[in-house]
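Visitor: Take a look at these structures.
Throughout, read-outs are computed from the coordinates displayed, never taken from laboratory work. Every value quoted in this text rests on a predicted model; they were computed, and no experiment measured them. Cβ atoms are built from the backbone, for glycine too; each structure is taken alone.
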Structure P
């Protein structure tokens, strides 16, 4: 049987220390990279925020497009339809023809 050699024990101890240092280094690198991927400037949290912002802006654009279409239709009717002009003048501005009375009620 081989007796314990102090040099061999010292080498084993140094190897264990080295392995521990490398393992610690790789674990810390993994933790850093994971945190960067999740919380960094272009990480997962920022990605989710930007997706929400994009969705809100797309809804706003859709609403504005619908409003523009309504306004275009209203302009076209104002230019071409005298009955629409009269209806708008009566309902929106409370105008009346001569010899007419307007009765308004609170709703």
Structure Q
């Protein structure tokens, strides 16, 4: 499994447009093969920060996602609204049962 996290900063002038763009992207991404979860959240400690959390089946699904023309357009539109590309971190992991701890 691949987990992707990212965060972006908004301002009061662009927050609603960014949220709408991100929500549309997340909903579209959840329909892609290999997408287990794809969500955008508001940071409770910093109202200007939005946080992405994505879980993908494998590297092939992530590669396919980043190659989708709508994903490329999303990054371009988001970068224009935010002023910079979001910093993305990717993790490779295995799912564990809480009972295993």
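Visitor: For which of the structures P, Q does the calculation of FRET efficiency 1/(1 + (r/R0)^6) of positions 30 and 86 (r between Cβ atoms, R0 = 35 Å, to 0.05) return 0.00?
Guide: Source structure: P.
Visitor: Which one of P, Q has distance in nm of label points 7 Å out along Cα→Cβ at positions 46 and 62, as calculated from the coordinates, equal to 2.8?
Guide: Source structure: P.
Visitor: Name the one structure among P, Q that Rg and Dmax of the Cα atoms in Å, for residues 22-77 alone of 22.6, 78 was derived from. Walk me through the intermediate numbers first.
Guide: Working: P: 22.6, 78; Q: 11.9, 34.
Structure of origin is P.
Visitor: Comparing distance in nm of label points 7 Å out along Cα→Cβ at positions 38 and 70 across P, Q, which structure shows the greatest value?
Guide: Comparing P, Q by distance in nm of label points 7 Å out along Cα→Cβ at positions 38 and 70, the maximum is at P.
Visitor: -12000 is what came out when helix-only ellipticity at 222 nm (-39500 (n - 2.57) for each DSSP H run of 4 or more, over all residues; to 500) was calculated for one structure; which of P, Q is it?
Guide: It must be structure Q, since only it matches.
Visitor: Please state which of the structures P, Q yields 85, 14, 7 when semi-axes √(5λ) of the Cα gyration tensor in Å is computed from it.
Guide: Answer by label: P.
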